[in-house]
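Listed below are the structures to be examined.
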Structure P
Amino acid sequence: MLTIREFSRLTHLGVRTLRRYQEAGLLEPTAVDDATGYRSYDPEQIPDAQLAHRLCELGVPLPEVQQVLLCDDPAQRADLVADHVRRLEVDGSGAAVTSLRRLLEPGPAPVDAELRAVPERAVAAVEGHVRRDDVLAWHADARAELDAAVTTPTGAPGGMFDNALFEDGRGRALVYVPTEDAASGGRVRATTLPAVELAATTHVGGHEDVDVTYGRLGAWVVANELAVAGPARETYLVGPRDTSERSAWRTEIGWPVFRVTP
């Protein structure tokens, strides 16, 4: 069972959003403590939470979202969603529709994840406290500063994102480029990323559905009796600066973890 904050960070849905979905009857917690009111969720609810969010993004009315979520047959559920998308005249190539296809897969393949010891690493970094809605613009500006400042990178660029960014909609973000000769200037600072044990997998394609990959990795973490112990990490192995072919983009995503049982 997951607390509402744990479920929030694994689904990339804010705590307020999850509470709103409960009030609307879209996603009920598996259990609510009578004394404290604390909500608990099952990891198997992750896809439904993300599906509800996509449908709400597309403007599907709440009663019809409920109808989709209550449908247990994968093929029938896919037909219902397709009907809503057609009726709303939504572009079938849009980001929300693209990620819907992944969420509606009747039997998604198990996530290809691994545990890996990551040593500490010297990097040049830009750090800030940002709103979630501003992350993409902030990230682009930070990368531009780093590209101008770092002449001898020693690895792929990456980012670290506090859990609060997913849970509360605002939190610490850090974008970095590995280098041994980082020089401080502007917002760029030399720093050392701490060593961690990382649960990691690789996301393929653009980031419009990266939360689906995060959700599947999160379910893998819970199934392997692990718990998230720190900010999410991303490593941009292949991206838009390398090729315009979106299907070739590769982002490693991961969480620092610890084992919750002996």
Structure Q
Amino acid sequence: MTGLLTQAEGDPVAIDNADGKGDFLFVCEHASRRLPERLGTLGLSKEALESHIAWDPGALAVATHLAARLDSTLIHQRFSRLAYDCNRPPQSDAAMPAVSEIYDVPGNRAMSAAERQARVEEIYLPFRDAVARFVSERKAAGRRLFLVTMHSFTPVYFGEPRAVEIGILHDADSRLADRMLAIATDGEVAYDIRRNEPYGPADGVTHSLVEYGVRNGVPNVMIEIRNDLIRDEISQRVMADYLEGLLVKSIAALPAR
């Protein structure tokens, strides 16, 4: 394979509301379950390719609502995390996983060095560059910016049910996460919300937060939503309502440097 994406497949990165005036940048690395045509099915069944191993169901819909309501930019990936997980650096085994939860991914087991590099160059690097460019331009303009990466997770993992409903994740910079957790747990609690669950920095899930947020001094947070809570349009709007209020209240007393 000398190349991965065909001209007909278009840009691997989508940028919505690029000129938004709001204070947020929303990023959705696992927005799509679409595979590049040249990868076929990676040896997976239709069931597997529609499951959470291929994408984060509902995450893009919630992110889209939030970006529109807060007049903010949304950058999202147009291909499946199984082709390349844009929340992982190229040296990570999880960037192109040979196994995802209970599923073997045959098409990711026998890649040549050239095939791996094609995925890096045609999927990850355009995504990384688009996000990095936006952050750099916003900072150069002296405008406030808060980075929010949007994800969803399966309610049952390796056969074990998960009670947590919303995870508020952070790496070294916990400023925004701290504010969100304090507000979310003050008084009546709407959801089971926890810090760095069901994943945390030790699981390698904070790559985007570090790459675009921590390294640039931009307050950042990763939001994980249990996907049974955002299965349809109504539930996605309800979740967006809740998160919109939480984010707006959280940045009100938080200076962005």
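The maximum of mean count of other Cβ atoms within 10 Å over residues 77-84 over structures P, Q, that is, the highest value, falls on Q.
State the single structure among P, Q that was used to calculate Rg and Dmax of the Cα atoms in Å, giving 17.7, 57. The value was obtained from structure Q. When relative contact order in percent (Cα under 8 Å, 6 or more apart) is calculated for each of structures P, Q, structure Q gives the greatest result.
Each of the structures P, Q was assessed by FRET efficiency 1/(1 + (r/R0)^6) of positions 5 and 45 (r between Cβ atoms, R0 = 25 Å, to 0.05); the largest value belongs to P. 21.0 is what came out when mean count of other Cβ atoms within 10 Å over residues 165-172 was calculated for one structure; which of P, Q is it? Going label by label, the one that fits is Q.
Using the calculated result 14.5 for mean count of other Cβ atoms within 10 Å over residues 13-20, pick out the matching structure from P, Q. That value comes from structure Q. For the read-out helix-only ellipticity at 222 nm (-39500 (n - 2.57) for each DSSP H run of 4 or more, over all residues; to 500), a value of -8000 was computed from one structure; give its label from P, Q. Going through each structure in turn, the value belongs to Q. Out of P, Q, which has the highest value for mean count of other Cβ atoms within 10 Å over residues 61-68? For this comparison of mean count of other Cβ atoms within 10 Å over residues 61-68, the top structure is Q.
Each reported figure results from applying straightforward, stated rules to the coordinates on display, with no laboratory input. The shown structure was predicted, so the numbers you read here are calculated from the model rather than taken from an experiment. Cβ atoms are built from the backbone, for glycine too; each structure is taken alone.
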